[in-house]
1. Can you say which of I, II returns 15.8 when mean count of other Cβ atoms within 10 Å over residues 8-15 is computed?
2. To which of I, II does the computed value -17500 (helix-only ellipticity at 222 nm (-39500 (n - 2.57) for each DSSP H run of 4 or more, over all residues; to 500)) belong?
3. Of structures I, II, which gives 39, 14, 9 when semi-axes √(5λ) of the Cα gyration tensor in Å is computed from the coordinates?
4. Please state which of the structures I, II yields 31 when relative contact order in percent (Cα under 8 Å, 6 or more apart) is computed from it.
Structure I
Amino acid sequence: MDRPIPADELTAIREALFQGQKIQAIKLYRKGTGSGLADAKAAVEKLEAELRAASPEKFTTAAPGKGCSGVVVCAVVVAVIFWIVSR
C-alpha cells in the first residue's frame, strides 16, 4: 500500500543519498510510503540516478561501481609483481 511521500521525508531521502547512505534512504522511503523492500530499493536507485545526473556535485561519494573487477585486477597485478620479484 504505497502513498505519496511528504516533502520533508523526500528531502531526508535526498540528503541521505547525497551523503552516500543508500540503506538509510531506502528505510526512509519504506517508512514514508509503506512499500516493500524491492519496490523501495528500485525507487531509491532511480531517484539516485536522477539526482546524480542533475546535481553530481552534491554527492559526497562517487557513484558505486559494478562488480569487483577493480579488486581482481589489483590482486592479479600484485601477484605478478611478487612473482617477478621472487624470481
Structure II
Amino acid sequence: MSKSRIVLIIAGCIAFIAILLYSSLRTSRRVEVCITFQGRTACRIASAETEQEAIRTATDTACAVLASGVTDTMACLRTPPDRVRVLD
C-alpha cells in the first residue's frame, strides 16, 4: 500500500470518529411523560433536540401502549399528561 493511501484511510477514520462524537454529544433534551388513559398508566422516556419534541415523542410512545385503534390513539394524544419530568 502506498503512503498516500494509508494517510487517506487514517483521515477517513478520524473523520468518521469525529462525526460519531459530534452526533452523540449534541445537546438534546430527555423527558419522561406519564399518561393515564382508560384507567391504565404508561410512562415513557424520549430524547429530542427540543423539550417539546421530546414530550411529543414520549407521549406518542406512551399512547401506542395504551390505545388500540386510530380513535383511541387520537383521544389518548389529546389527554394531558399526568407528569412531565425533564431528566437532563
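1. Values: I: 15.8; II: 10.2.
Working through the options, I get structure I.
2. Details: I: -22500; II: -17500.
It traces back to II.
3. On the way: I: 39, 14, 9; II: 43, 14, 8.
The value was obtained from structure I.
4. Details: I: 27; II: 31.
Label of the source structure: II.
Readers should treat all values here as calculations from the given coordinates under stated rules, not as data from a laboratory. Just so it is clear, the model here is predicted, and its values are computed rather than measured. Cβ atoms are built from the backbone, for glycine too; each structure is taken alone.
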